[in-house]
Structure 1
Amino acid sequence: MHSYKAPIRDVRFCMQEVLGFSSHYASLPTGAGVSMDDVDSILEAVGQFAEEVLAPLNRSGDEEGAHFENGKVRSPRGFADAYKQYVDGGWPRLANPEEQGGEAAPYSLKLAMSEFMQAANHSWCMYGLLNDGAIKTLVSFADAQLIERFVPKLVSGEWMGTMCLTEPHCGSDLSQVRTRAEPRGDGSYSISGTKIFISSGEQDFSDNIVHLVLARLPDAAPGTRGISLFAVPKVDDQAARGSANSLRCLSIEHKMGLRASATCVMAFEGARGWLVGEPERGLNAMFVFINKSRLGTAQQAQAHAEGAFQSALAYARERLAGRSPHASSSGGPSALIVHPDIRRMLLTQKAIAEGGRALVLYCAKWVDLADGGDVEQRALAEQRLAVLTPIAKGALSEWASEATDLGIQILGGHGYMKEWGLEQRVRDVRITRIYEGTTGIQGMDLLGRKLLGPQRQALTEFSAEILAFCRQANGAELTAMTARLVAAVKIWLELTELAAERSASDPAFVGAAAVDYLLLAGYVSVGYMFALSAQAASSKLADGTTEEAFYRAKIQTAQFYFDKLLPRIHAHAASIGNGSESLTGMPEASFGLEV
């Protein structure tokens, strides 16, 4: 089985040479003291932790699974000890508020280092890496007392946070939330209801867990408008001797993947909680958590693509089968990597991993500005992220499933076995297309709620940025790429106009087109990342470099993307143009026999 290696050089290339993080950090209040040497040191330290501590626990954790006994969760062997090492290293503090015990740094740095941990052990990450979203939500909306009470211990990693949204009857439709919040008369509330799919709702990593719970106050408005947000600790530290709160884990789910992660059914039985933010504005507050989680999910997917590529590449270099198309008839078997179809699959994996990394880090730059820029920068960043976040989450999760599946295909029968770890990646990555909003939800959010609504200007500005780059890009390698990218941007804009026109008379159009539209937007956005990467690599080659093979590979991967993957937009465009009739025209009874 191949051992995961943190792709530090590729992350450094992306941050420093493609996306200009040095000047970006210098412009930020939280980044002024962070040098690129600091970034390198952090990436190397976390990369070592991922390789030496987390990766060896990945397969054993999957085989053992999380345990549930008498309402308690026990994580697989080694998991809690690994978390203690993570906390002792001070990593939870990074990029969190200094006034709450954190260490000043841009959020993008935390996200960059997280790729290594996600690729090494996705299940382990599900326990602790939700904390940043909980911290951001509380700091943004809670009153000073709640912040002082909960945030410092979340920042230190001593406590951990969860996000409790969905319920057994409603799935992603949060308008149906029934959990109740009754005032107690002392400023707190009695929270009652059942929540499902709660990652780390119960665990053995920390003594306390701060649950952020969506619930309805008495006489609340129906639908999502009537939902409020509450902080509900597992241990009520304000009660006498810090007694257990009235909540419990009823069970943990038996899942296709992420078996080492405890996904809990939680019962709140008159648990004591405190209002976060304004009454009936809970979903607005929770979206801070959700949006950070969506970008984190995009990275989880991209990290799996990288891990699958590494395993498949190692196998393709070692395995001898068939003769090279360029070898003589008398030659013996060749390594798999020489065969064109194997290269097609490997390069698809490589393009998804590297293009996805660039898109995630490009989004992370905008998160930095939304967190710490001036008023104008924050407004622009929030608008841009409204468009980029669903694209990154939806497209990368879909493509990462393709990349991990291709890993199995490259290994053939060996990929179908457990030894190489690819069948686990296929199972683990699959959830990224579902949680934090399915691909369909991301597509409808992007097209229907945003680009046909108040965020149309953000697309105009993003497309203008891409086209401006294409006009000034130079170098023989870039000419064909930028011409294709310009044509792709024009298709994206034309289809947006078409959607606006057709949806006015066809209420089903957006739902029918949403996923195709999102994936097309993803291909164009990642195409921009590859054009930027090719420009950076071309400049290095022109200036002279000792890493000629590295930079030449960047250009060749970009050429593959524009030759073989970007053309997929034409199929998506045709599907969008065909409208909704073939979806809506069939009577329900015609789908088949009732079951």
Structure 2
Amino acid sequence: MRPEINAVTDRIIARSQKTREEYLALIESHNSKTPSRERLAAANQAHTYAACPALDKSELIGGKWPNIGIVTAYNDMLSAHEPLKDYPDIIKTAVRKYGAIAQVAGGVPAMCDGVTQGFEGMELSLFSRDIIAMSTAIAMSHDVFDAGICLGVCDKIVPGLMIGALRFGWLPFIFCPSGPMTSGISNSEKAKTRQLYAEGKVGRKELLESESKAYHEEGTCTFYGTANSNQMMMEFMGVHMPNSAFINPRNPLRAALVKATGVRASKITHLGDEYLPLGKVISEKAIVNAMVGLCATGGSTNHMLHLPAMARAAGIIINWQDFEDISEATPLLARVYPNGPADVNHFHAAGGIAFLIDQLLEGGLLHDDVLTVMGKGLSNYTQEPFLDGDLAVWQAGTKKSHDEDILRPLSNPFAPTGGLRLVKGNIGRGCVKISAVSQDHHEIKAPARVFTSQADFHEAFKAGELDKDVVVVVRGQGPRANGMPELHKLTPALGVLQDKGFKVALLTDGRMSGASGKILAAIHVTPEALNGGAIAKIRDGDIIHINANGIIEALVNEKEWEERTATLPDMSYSHNDIGRELFTVFRNNAGAAEDGASQFEY
């Protein structure tokens, strides 16, 4: 192992000792060799199997077959989750052949940031993660299951499923995705049309036509945003069937992988000889592996919120300094849009996750000595699935990238360090994703223009007020202010300003999209403005210095800065309508961004 990775791992283990011990004690307290349902009274059990087919009912009543609970994020409005409709029936049929039963334990909400981007519904997006965690807990709370399968794909859904599942960490869980849609128009063509629309050079008809050619069928969006970063991390943490992340929904191999998920779940319960509880699979080393994967691929900044929240659900405490140090030690090996022109289908064809994990293991950047749902060793994930009849079988993955414009070996990285960085200074602490930002835009010193909403920014942009070097400050966007929406709608306009030759950057206590692009953006700034964070001290015209290598500061006289009063934004406009009034308790209790902006204390 590289000493830098070991050093981060060791300090996470030391920092988490008490909370991790408490968590593992929770798992041990549920240790049993009998089916979980047997501890319930007869009447309680009867409700469990009242609607079951005869065979399932007889085995639930008197047999020792394991019962697998399926938690699904299915809906047929969202392309990524529409394929999940048939998965429970596929799983049920598959596991019966291997002496197990599966039931849909419950559903969780799945909303799409692509639909709500720039509108009021986006303010519920981050909080939906914790609602999903609670919904998962409700589904599993019947306590009649011996394993779980989580069906979900996108931004907040997978982190929420993971948080909820980890609170039942004595059970094995396998995560099962739907895969990406096939490639539509190129991402660069899509981005160009968006920018032309922002400039008023094409209309809404042309914009919608372009978007519909990009998002055109069932499956996950093909750019490397939060949804596909989710799937990468599930592989690096060992909770998928190996290399199942990026198989398209219509590919016959996808159905075979769903079958294999059910069969494997039935074999790793506490009733058999391969007991692999989720709470032991998700260890400190597994979390470090996920961080390495995120940095090596230039993954979504959203996971600098989600991964701390997921880790904490397993008693593991991480922070942004851990990300920074891992990023410094991890070369960038992939360029997938927005970090390059290719999409995840091209990435998969070039060698994909199997090749990437193989390279990182060989370079001592990943811990191989971890548990996965396949047993001991992350090296299980250097294998690729193939069809044998209607079954999935695995064989060694490629040792060579098939396109070094997309995926490179450790000996020839795109950059010597990873794509995510910590920035800090008298404004607070924040994150920068630099993998898509060209080197000449990594630093800026320019006057601030302060806004408290995306709408105000767009008015100023359309009026030509921002045609200059500028650091756009959008504050009042943190979790306690308005639920920390993504501000991706700013990207096309900021891109226009940069293409005009102006030096431009974004500074915000909100989130940017997992598709963060070519603009230098210091995001997730904490403490947030509504908590009196120093971002609330910035005034129009203050010179702001942002350096992707670690700095966010207001170049204001130190004494004046200390004495300056924070201007707390009035967020009342953002607390009603489209259901936002129901989330007052969430806004009031949300944690800091660096802690995952979570509602939960354990």
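No value in this document is a laboratory result; all are computed from the given coordinates. Here the structure is a predicted model, which is why all the values come from computation and not from measurement. Cβ atoms are built from the backbone, for glycine too; each structure is taken alone.
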Practice task
Looking at distance in nm of label points 7 Å out along Cα→Cβ at positions 230 and 414, point out which structure of 1, 2 has the largest value.
Solution key: 1
Exercise for the section: Identify the structure, out of 1, 2, from whose coordinates FRET efficiency 1/(1 + (r/R0)^6) of positions 142 and 558 (r between Cβ atoms, R0 = 41 Å, to 0.05) was calculated to give 0.10. Expected result: 2
Problem - Comparison of 1, 2 by FRET efficiency 1/(1 + (r/R0)^6) of positions 174 and 502 (r between Cβ atoms, R0 = 35 Å, to 0.05) - largest value held by - result: 1
Practice task
Determine which structure produced the value 82, 60, 57 for Cα extents along the principal axes in Å, calculated from the coordinates; the candidates are 1, 2.
Solution key: 1
Exercise for the section: State the single structure among 1, 2 that was used to calculate distance in nm of label points 7 Å out along Cα→Cβ at positions 54 and 214, giving 2.8. Expected result: 1
Practice task
Using distance in nm of label points 7 Å out along Cα→Cβ at positions 182 and 582 as the calculated read-out, with 3.8 as its value, let me know the right label among 1, 2.
Solution key: 2
Problem - Structure responsible for -11000, with helix-only ellipticity at 222 nm (-39500 (n - 2.57) for each DSSP H run of 4 or more, over all residues; to 500) calculated and labels 1, 2 on offer - result: 2
Practice task
Could you tell me which structure in 1, 2 was used to calculate mean count of other Cβ atoms within 10 Å over residues 70-77 as 20.1?
Solution key: 2
